[in-house]
1. Assuming -16500 is helix-only ellipticity at 222 nm (-39500 (n - 2.57) for each DSSP H run of 4 or more, over all residues; to 500) as calculated from a single structure, say which of P, Q, R it is.
2. Matching task: 23 is the computed value of relative contact order in percent (Cα under 8 Å, 6 or more apart). Pick the structure from P, Q, R.
Structure P
Amino acid sequence: MLLFAATGITLNHAGEIEAEPVVTTQESVLPPMLLRRLAAANGAAVLPAPFRGWAQSELSVTLAGRAPEWSEEELYVPLPQPGGDGWLAVDLADGAVFYERTDRGTVAWLNDLHKGRDTGAAWRWFLDIFSAACLIFCITGFFLLQLHAKNRPSTWPIVGLGVIAPTVLLLVFVHS
């Protein structure tokens, strides 16, 4: 919950937090045998295993589960990730391979975790379960407030202020 609150602040001030993206590029040439296999797989939804293995060993890029985009001239694989981005392109005529990875830093990584951006199914499930738990926590908190409000007369005015203040701020100061 602390991480979620902290990244809420960093997201709210993203324009004020300076970061210097680190861009890494690599170029290589696909061996002729792999180029022929890749050209034969043009249009396939899954990249051939030998090509995935080559990319892992040659470029340290994991392509399993990535959706390729094919054209007659090129294979393009988008490689989005939390806190950065990447892509891999193969020229299907000559086998030239271009790989680029951009890392925008720890704050961007944490902000993307907060939003669930490019984090995979397991993290999205975690966020959904965590959010449901927070809703249950808040709802049961209202029941506890109701239970103890008899002995604490300031309970409902404080709760009301907690609802009214953000509503007034939203209606008066947020313009669409």
Structure Q
Amino acid sequence: MSTHIRELGFPAGATVFHQDVQHPYLYAVREGLIKLCYLDESGNEWIKSFAEEGRYFASITALEPRGKTSFATVAMEKSRLERLDFPLVEELANRHLAWGRAMQRLTMAFAARKEARERSLLTLSPENRYRAFLAECPALEKRIPQNNLARYLGLTPVGLNRIVSRVRSGAG
């Protein structure tokens, strides 16, 4: 299997994959930080998530036969990734119980993160979204520029700056 894992390096700012292209690969982040983002028709960026060391990512829509990515990915820091061809992983999962279980665990972890993200965006106030982010990912706050964090939390940079100031001062 190790012969099928490709290690790739990306400098900060480099695109790992573009939106709306065929790209049937799974990635593991060994080092660095990756931004996963949607681009609308006007070129505006909407950040769906971040993947740091130990995280996995892929565009699920691109894993279908002839499927295309629904979002783009960009290295926010110098990053080292491992890439696997999904058709090979799928074949292994179909033939070997251990691989099938591993795929099930990865799918469940992905679904749980997605559900938590939706709940946060739909039910929490902007300040509580920020507080939840700090509780879940305290080390990432220092690694993510505030304008990117604002887009991830569904806020304007000015709005997030006010919340950060309020939280740091102990008010609110």
Structure R
Amino acid sequence: MILGDLTTNRQFDLMCPNNRLGSIDLDILARHGNVNLDLLLYPLHPRAAIMNNGTRKGGQPEAMKVLFDSLGLADVWQMHFSLLSGQEYTVPGLFIANQVDEPPAAVPVAPLVPPAPGRPVPPPPEHNGTAYYFKVLAQSDGTFTVTNTRNGFSKTYRPGPAI
């Protein structure tokens, strides 16, 4: 499922009063995985999710907690390592397509605190390397494989009983 930047009221319309989508296998998370994850994620019970985030956009602790608590969700794949997650709320490196272009001396333990509203935002880091992506191969029986092109790691998800 790919809902892109579907607004919160439209997400609500899809789920309330009834879940109109049923269950899904792979969720390409809407809105960088930031807004109302639980509203869509919990009722859909995906087996895997891909977060189209940036190093400083998406992957905040609140969103990661919802993902990690989702019943039946085996793995989260992140397009970029998120400085907003810190070590506690990130996924294993095998599941991250792009590392930080300007890596700090050490991975931050605590999440990066975004600037207060109205304060100047530092410019985004300039991407200076190869851009990696996830390749998804789906089969008609519901089996699908996600491959991280940065490191060649792949994982196959087979259909199972609905949750």
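Every number here is computed from the coordinates shown, using simple stated rules; none is lab data. Here the structure is a predicted model, which is why all the values come from computation and not from measurement.
1. P
2. Structure of origin is Q.
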